[in-house]
Structure I
Amino acid sequence: MEWIYLHLLLPILTVLYYPCDWLLAWVEHFPPVVSISIIGVISGVAVIAVQKYGSNQAFMGKAKADLEFLKLKMKSAKEAKDQDALARARGLSGKIGGKYMVAALKPSLWTVPLIGVIGLWTGSRLGYLPLHPADDVSIVAHFEDNAKGFAYVVPDEVLNWQGTLIAPIEVPSDGGGLQARWTLRPRGDGRSDVKIHYDGALFAVPIAIASKGGYPPDPVTTVGKPSPAQDRLQAIEIKLVPSLKEAWWNLWLQWGGWYLIVAMAVAFPLRTILKVH
């Protein structure tokens, strides 16, 4: 599963994120709740538009009317205890219902991938706050069970590290396996790499700092594969701040809950207004 994500899904998403960045990058200039609301509105409108104009609404309307008519026929046949008429009505209802279902599902071939990509893009770009100069950010290196010794980081013109640059590999008091931790305080705007040296190897994760706007880095980046000796660096985590805290109004799902609420609040009324079958 990890191989599929790293070598198949992640490269595909990286490519698909480019048009999303080009079309939706302007939302980063708003507060998080506004940005996520805008994406939710766009998603709700997109889903209904595809359902409306990407399906045979004329056929679906007629099929729906026929199904309602056959319901009345089946009710009358039951009351009259006419088993033959009931069987014929049921058979015809099943055929029409199957065709209606196929026609209704066709737009899903477009809407499900579309909303999936937009939702994943929203989580990647708007799910956490971007990093700004003078923010204190915790960087955590995660190691396999037999790792030992020390790891160290390297400062540059963008990245300034608080405290010692060398950190021991140990299990912290709050658990979570073997880790090495540092505190980063960016100097100013710019792009760089969080560089961690361990056991003669260099591991780098890209990071961007912006005074205004900008996107957050990936919260966790896998940098190593499981090793026979179980003594390698596995992942680098950047402790980001969620753009929306858990609350009742977002269903305790942070950005994802608010995104779904807005999208559905737009989609359901619009479906009625446009008379989508």
Structure II
Amino acid sequence: MLKKRALEALYHMYLHYIKEPRISDTKLHKLHSPYKILATTSNLLKKAREKFILIGPFIYCNSGISVELICDSDDPLALLDQAKKDPAVTRAVTLCGEYSFLCFRRGATILTYAEAISPTYNSDFKIEDIQLTDKGFLPVDPYPRCWDELDWKIYHLMRNPLVSYPKVSAQLRGEVTWKTVATRYEKIMKSCKPWIGFFPEGMNHYSQTFLTFKTAYEVSLREELHNLDRTSYLYKSGDTILLNLFLDNTAEHYIFVKFKKEGLIHDLKVSIPVSFWTPFSI
């Protein structure tokens, strides 16, 4: 467990990653570190990633993602192995519960909204405190316009924005200079959002639940999730919300059963994530 001072510094670094995903350790050290030595700050960031306190940064745009949810698979691990061999797959998860497998794959634009919800540091707000009060639907993430083939190549190579421009240029086999990569990155970021997770106890400390449901209170739900002290992952596929919550205890998601009984949500299905895979380094 990190000391309070270190964890608070990490949270401020996390917030800065949201504004500037390519920010350097040196700049984070100058702006937010409680330490005098840069190497100590870099070690803190390394440790935070190893313990899954900080996940990312990544960048995300609506690149045309289809969502596959499978019930009652006899062998979800076999589906996971197949997904690992598919270059179009961006994320695959085995589940236990009403669904047994989830897969995001480049293709049709079925995933219309996605966000890693930023939390509130040191909040005592709990999942059972969530209230759905105002109706409103989430906006559709805009599909990038005026991107050419090179823009898409750079986007996929820079999903981790901390990769160096010269390395991306080399991966493109010298097709363009690193300066062109830098210019194109600035262009594509206008259509992207940061994707960063913050988990003060480390992601593996929490129990997870995966919920799908339909509701007219999508915006209200999103606003409430910001009050938690850890990230939640919120998606929308068609008219269905997909929500990955990180719990202190497995009974916390019962509030959504209450919402269902009150008619605030419907078609609720509950599963537990077991294992996941993504081609992007976290």
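Just so you know, all these numbers are worked out from the coordinates, no wet-lab data involved. Everything numeric here is computed off the predicted structure, so don't read it as measured data. Cβ atoms are built from the backbone, for glycine too; each structure is taken alone.
Values computed for the structure shown
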quantity	calculated
Distance in nm of label points 7 Å out along Cα→Cβ at positions 93 and 117 derived as 1.3 - corresponding label from I, II	II
Given 7.2 for distance in nm of label points 7 Å out along Cα→Cβ at positions 61 and 229, calculated: source structure among I, II	I
Comparison of I, II - label where relative contact order in percent (Cα under 8 Å, 6 or more apart) is highest	II
Origin of the derived value 0.45 (FRET efficiency 1/(1 + (r/R0)^6) of positions 181 and 253 (r between Cβ atoms, R0 = 41 Å, to 0.05); candidates I, II)	II
Ranking I, II by Rg/Rh (Cα atoms, Kirkwood Rh), the structure that comes out highest	I
Structure from which 20.5 was derived, mean count of other Cβ atoms within 10 Å over residues 37-44, options I, II	I
Distance in nm of label points 7 Å out along Cα→Cβ at positions 109 and 189 derived as 2.4 - corresponding label from I, II	II
Value -15500, calculated as helix-only ellipticity at 222 nm (-39500 (n - 2.57) for each DSSP H run of 4 or more, over all residues; to 500), assigned to which of I, II	I
